[in-house]
Structure P
């Protein structure tokens, strides 16, 4: 995978901004959080577009859309403490991002499968469904008017994880592991938001939520880039 100068600069800037943002979660420097958080998805967006070896495709449009709605979600959740009612809009933005990722995962596959290992897939689908059910069960008593939106959101993030899992055997092992790991971290980050907001405070919640979220987005984008560039190279050799 040949890296352009722009993709390298954007990725290095992403690392720096990510570290600064995580520091703000520990020492609670609000202005630095407001300055760094909106830059995360912008830099990942630039890295993604500048790193691709091929022309825009249906897959790349879905990924770009997911990053754009993730950016809106970041902004809305960041401002929820200052403006009432933004949490549900932030939830909606991330719900759309997850739906776009679901469709992206379905496109980020080879035409023919390799070793599918169905027992591996089945056991992990059961695990993900159990996690989703357990999360709803734990949060249910405190959700109030947000019960239906949170149930829908939970179903979507679990579906996103399952869609990442179903790429097993339909892409390279490296691409699969990065995207699937990113999807699991995304689910973990969202679950911690729900538990911290509706159940009981988590120690260093902001740090843990942002660390898993940043890692999740990074792994998903890098995993999809690997698949796209491998596919592009295969097409050039045929």
Structure Q
């Protein structure tokens, strides 16, 4: 393998790791292997620390492909808790409100999920890296400052109910670049006249790359030793 000319590596991002940490650790290990001080390494699509799954990492000249790879369709498996909300729409923050779920049926959930298929508008989470007046939205959020985020146009190619166990549902989502599954959880909760937040998220595909193609972080040393 030629990491300087460029390689594309698929990693299964561990829980609690930032995407930046995956890149930083991989870069350090490759540089150590090659006995070089610098190497360009980047990733095609950030995953939140509380998410796991497919991360596409590019090295050397292949980093020029990042924008193209980021545009690939993505697939997620998401666990959502209905009846409660958090400011970040996931487990990064504590529950701030609770709502009834007694009125929610499996048929209602399926009907609501169908409403999100196709081209939709989505307001990004305040706890996100979206830029507002030159600052990241999460900078305002962490200071409890209100800021208006503009909705973005995106595409939900498919959305499927995998399991229904109130207050939890498990869904599969196939979507375009820029989709916030946390925001989708929020919107599903509102559409069900309740609340909701994300409790687990796994990205199972980016473009043609699936979890089956991915390497675990603990396998990196063995992988580099073989080349």
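Coordinate-derived values only; no laboratory data. In this text the structure is predicted, and so the values were computed from the model without any measurement. Cβ atoms are built from the backbone, for glycine too; each structure is taken alone.
Each of the structures P, Q was assessed by mean count of other Cβ atoms within 10 Å over residues 32-39; the largest value belongs to P.
Output the label of whichever structure in P, Q has the greatest value of FRET efficiency 1/(1 + (r/R0)^6) of positions 24 and 208 (r between Cβ atoms, R0 = 30 Å, to 0.05). Don't skip to the end; give the middle numbers.
Numbers: P: 1.00; Q: 0.70.
Top value of FRET efficiency 1/(1 + (r/R0)^6) of positions 24 and 208 (r between Cβ atoms, R0 = 30 Å, to 0.05) goes to structure P.
Between structures P, Q, the greatest calculated value of relative contact order in percent (Cα under 8 Å, 6 or more apart) is seen in Q. When helix-only ellipticity at 222 nm (-39500 (n - 2.57) for each DSSP H run of 4 or more, over all residues; to 500) is computed across structures P, Q, the figure -6500 traces back to Q. When mean count of other Cβ atoms within 10 Å over residues 152-159 is calculated for each of structures P, Q, structure P gives the greatest result.
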